[in-house]
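Next up, some structures in structure tokens.
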Structure 1
Amino acid sequence: MTEASTPISTTEDYERAASIRATDYLRALLRDKVTTLAVLFLLVLLISALGADYLAPYDPAQANLRARMVPPLSYASNGGFHIMGTDELGRDVLSRLMFGARVSMSVGLLGATCSALVGITLGILSGYYRGILEDVVMRVVDGMLSLPSLVIALFVLFVIGGGFINLILVFALLHWMIFARMARSLTLTYQENTYVTAARAIGARDRRIILTHLLPNMLSPLLVLFTLEIAVLILSEASLSFLGFGVQPPQSSWGLMIARGREYISSAWWLVVLPGAAIFMAALSLNLVAAWARAVTDPVQRWRWLAKPSAKEK
């Protein structure tokens, strides 16, 4: 065995991992131009959604039949300037997009959060305690994953009705299984490590082992899954709203805007293209951020991303 044996390299890896700072991740992000643009787009989207009441140029629900179908970058008959045009009722498209971003992002974030809380809790408990709890949880997960989630969501929303709160409840009901399966798999992997065995040997409580030793090591893959799930839920909300089972008028939603604008696509293309582009860019940006986060938190890949340019050239 050479001097550069495994224990030495492992010690060096621990020292390098301990020296990682938040500025290292920021520099790595700025070097990745594509991901930086995705993050900036999501920040703009988030600011627009949170500040829609103050940033929107018009009331999104205010109709003006004299300003119907005004093209983008045009003035209406009443003298108002509309950057992204108006819809079939004369409502400003930009304002509706900003308020629609609030609905879509809120449904994605809250739906993914509720799904993650339920799924991660059940996944960790079933993987840690095993036995009948694991059998029951995993059989439920297998059964629900075998069903088409969109069809089930349509049926449930048909029974209980559409709306913002009902969408979040349905998404929490139909998407927790993904988090449960991953959390269980990670728990089975990490609980065999030496530090967990040592914690049990000194008499640490199960709650302390789970919260202190297991959960922190699982955050990286679970955070990536959480980011991807937000994108999935944004697309699902748009699909359900398009079919009439999601957010209801007069609320603004990207999917609802596409559903209303498709009847006028030949004469007013912007009614479909602009909200469709917003959905596409939001989902793409979230996927890019998730891929970057997975790379920079992977112990095998992160040195290539976090190394300074001078270090790469040596």
Structure 2
Amino acid sequence: MPQLTMAESLNLALDQSMAADDAVCVIGEDIGVNGGVFRITKGLLEKYGEDRVIDTPLAENGIIGAAVGMAIYGLKPVAEIQFSGFMMQAFDQIEQNMARMRNRSRGRYPVPMVLRTPYGGGIRAVEHHSESREAYWAHTPGLKVVIPSGPRNARSLLHAAINDPDPVIFYEPKAVYRAFREDVPDEPESLEIGKAQVVREGSDITLIAYGAMMRPTLEAAEDLVDLHQVNAEVIDLLSISPMDTQTLVDSVSKTGRCVIVHEGPRTCGVAAEIIARLNEHAFEHLEAPIKRITGYDIHFPFFQVEQHYLPDPDTIVEAVQQTLAYE
């Protein structure tokens, strides 16, 4: 089983999907000749030609508008926006057409497309290149929003997204693109969109995270057991919308305590939605208020101080200790 980075596994998912289905194509800025700004589409132009690997002008609204039209007419486009901060240039097409077309046409025109984009901090990028705005898209009816955390689930989730009959926002944590390698089997795999994974079983507290925040959360879980004899259960959310409420409720009903970690801003973030669902479905099992470790309600800072913005293992451990100490 080869060991791949997330960048390589995403490239594999695209390659295998295009080989299996002539309707799958990719479209975006610099994705052809240059292989994408992060080289996710490297080599696809040479294999599949410019009819299926379509370089576009720098025009995000045009990219998504064209992809919506392609999807309506039976193709399965995978559109790339170079950085998630520039999805705002395509907000009209995403919200008004991509998300609404199936409902507007009463099911006559589904939009089986994927919008891929790198998001989040951790690579010392400039303004508009480090946002975590997944809550925007989860709040938009008609869109599915998924976020992988490692090479293997990235390949499996992208495969599932490409074959989904509805539009999927596929957020890729760019800090993880080449951060580590995992075993990724040659044969295609697919994960069910809308299902979280319990990646570490525990009994004392539930930690919920996704994307790039899985690594500091898992590191915190190891520190907790080694230094404080606390056995934390860790859940990788994977899908923001639809959200796997049942897996979260089952875990918190067992542990009675919960800390949620994400790098997006705090107010109206994904953690707030998770807390609401746990209050609705697991309130009688809670033994302490749920804590959230998030980014701040500010614009993502410049690279000199970005590590002070992002949650880290020490902050997560401190939040767990406070939650366990609550009586």
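Read-outs throughout are calculated quantities, based only on the coordinates presented, and are distinct from any laboratory measurement. In this text the structure is predicted, and so the values were computed from the model without any measurement. Cβ atoms are built from the backbone, for glycine too; each structure is taken alone.
Can you rank 1, 2 by relative contact order in percent (Cα under 8 Å, 6 or more apart) and just name the one with the largest value?
Values: 1: 20; 2: 16.
Biggest value here belongs to 1.
So helix-only ellipticity at 222 nm (-39500 (n - 2.57) for each DSSP H run of 4 or more, over all residues; to 500), computed for just one structure, reads -23000; which one of 1, 2 is that? Could the numbers behind the result be given before it?
On the way: 1: -23000; 2: -10000.
Derived from 1, not from the others.
Figure out for me which of the structures 1, 2 the number -0.56, -0.68, -1.07 belongs to, where log10 I(q)/I(0) by the Debye sum over Cα atoms at q = 0.10, 0.11, 0.14 Å⁻¹ was derived from the coordinates.
Computing log10 I(q)/I(0) by the Debye sum over Cα atoms at q = 0.10, 0.11, 0.14 Å⁻¹ on every structure in 1, 2 gives -0.56, -0.68, -1.07 only for 2.
When distance in nm of label points 7 Å out along Cα→Cβ at positions 104 and 296 is computed for each of 1, 2, which one produces 4.1? If you can, show how the numbers build up before the last one.
Numbers: 1: 2.5; 2: 4.1.
The correct label is 2.
In terms of distance in nm of label points 7 Å out along Cα→Cβ at positions 152 and 240, which of structures 1, 2 is highest?
Between 1, 2, the highest calculated value is found for 2.
Using distance in nm of label points 7 Å out along Cα→Cβ at positions 144 and 264 for the comparison, can you identify which of 1, 2 gives the largest number?
Numbers: 1: 4.1; 2: 1.8.
Checked 1, 2; max of distance in nm of label points 7 Å out along Cα→Cβ at positions 144 and 264 sits with 1.
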